[in-house]
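Multiple structures are listed underneath, in structure tokens.
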Structure P
């Protein structure tokens, strides 16, 4: 259990199945909605505005697959507080009073956009904080929330890899139905990200695309989302480690303005279960190099 400024909650949860169906992990790193009181007090914007950055209900959409034999990982703290889909120290010097450690990455594109490990803005560009934060606050969040999550995720990946000889991580996100730029074309229902073919075997995004189109969804690849830190960092197909990112258009399953589940919610959850079963039927040999499973 991790204490979130007076609120006690597990920082993240891993639900392992009683009987494993396949070496496939479903992960929801951005659906957390437990907001520490001190964070809300320090914010210059209200809770509904902060919540626009959430991948609302994504953890629920994938939650049923644990009963089908697939582990599910969910983060409970909000991405606007700590974003686990970033490098551990992507930090914006403008946010802090005091000097950041020399190993901090202060020049990434994500930091420039205000969306580092400790975000400066919410998704629509509004500044979060009234005042500068202490460096110690940022480092504490990383030590107590970010790092334990990634340690647990690495352990789970290693366990699956040892038992099956390969592992597939499906990193599940949701996206606003409309982009910030008016020039951006209408977003499809699902965007598959594989870092332009580098984070997983080609059969996986191909199978996801075929399955989702068959279920009635429009599908895009790598634009506007090719995959974040989790996809890039853990995806290593040559070692039998495959990561594919899924971005689901929020208009498909929810009312974005009211942040309420939509009429298709149950069907979308069932479609994720269908996708899980379909991926489980991909022969392990089709994923490329893998080691013999442990006895």
Structure Q
């Protein structure tokens, strides 16, 4: 794959002295989905706004498809579609006209066949003549995506695309994004739903206090920073953890029937075999064992806490 977005030492400082972005560099490959995670005020939306030409950076460069966003901004912006976090639609306008109008803003001629294909792909064709005020929140977000795709962009930014959307509609939106990826659209996603990033993204970037802490393939990130918990179900309840096993990193459930053992997936030896052997030596019978991988949410919180403690 070739790079479609190249961000080089990007910074943004406001007149108040606040640094929204601090020396961020990132390369995004054509056709990938990358999720940007970070707490409120981390700099995610600022970075998107700079790339889309809505905010002027104070340092660094950005190229989209080889076009500099400041010196060749027309060509760069034609390659970008943006789905903003806020729903802003003309309430009395028909859905199809909203999409047609956005396409014309890019100086492109009408193409009703293409508009129909977009609306059908987003399950909006049956609503094409409805006023946008008549739509549900999920459908309005689909209209925003249709507008962003109206000029056939190569890059699509989704800023909190499923905020305020119920679980069923969120799943449908994920399917829409997956379809777009199959068509070769590069997608940059910001989200607070960490399961969304874990489910969809090829790579995850973590931003905190304007700095890009890391960017990793999702599976690699889980493997590198994730921990697993081994749950040991006992045949008979324990009154407490044996005194000579107090340092074994064990937690006993309230009913005394389960032991939880946290271990590092990167360690050469997990200690599981030794633990099970020690339990057997004490005549503690194990009925069943199961493991649970730490979620991306736990990894994310750990990384942000590490960053704050280092600062």
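Nothing in this text is a laboratory measurement; each read-out follows from the coordinates by a stated rule. Because the structure is predicted, anything quoted here is derived from the model rather than measured. Cβ atoms are built from the backbone, for glycine too; each structure is taken alone.
Suppose FRET efficiency 1/(1 + (r/R0)^6) of positions 37 and 197 (r between Cβ atoms, R0 = 35 Å, to 0.05) works out to 1.00; of P, Q, which structure was it derived from? Don't skip to the end; give the middle numbers.
Working: P: 0.20; Q: 1.00.
Traced to structure Q.
Quick check for you: by distance in nm of label points 7 Å out along Cα→Cβ at positions 29 and 45, which of P, Q is greatest?
Working: P: 2.1; Q: 3.1.
With respect to distance in nm of label points 7 Å out along Cα→Cβ at positions 29 and 45, the highest-scoring structure among P, Q is Q.
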Identity of the structure behind 28, 45, 21, 5 (criterion: P(r) over Cα pairs in 20 Å bins from 0, in percent, calculated), options P, Q: Q
Which of P, Q leads on FRET efficiency 1/(1 + (r/R0)^6) of positions 61 and 253 (r between Cβ atoms, R0 = 35 Å, to 0.05), largest value: P
Distance in nm of label points 7 Å out along Cα→Cβ at positions 77 and 157 - structure with the largest value, from P, Q: P
Structure responsible for -10000, with helix-only ellipticity at 222 nm (-39500 (n - 2.57) for each DSSP H run of 4 or more, over all residues; to 500) calculated and labels P, Q on offer: Q
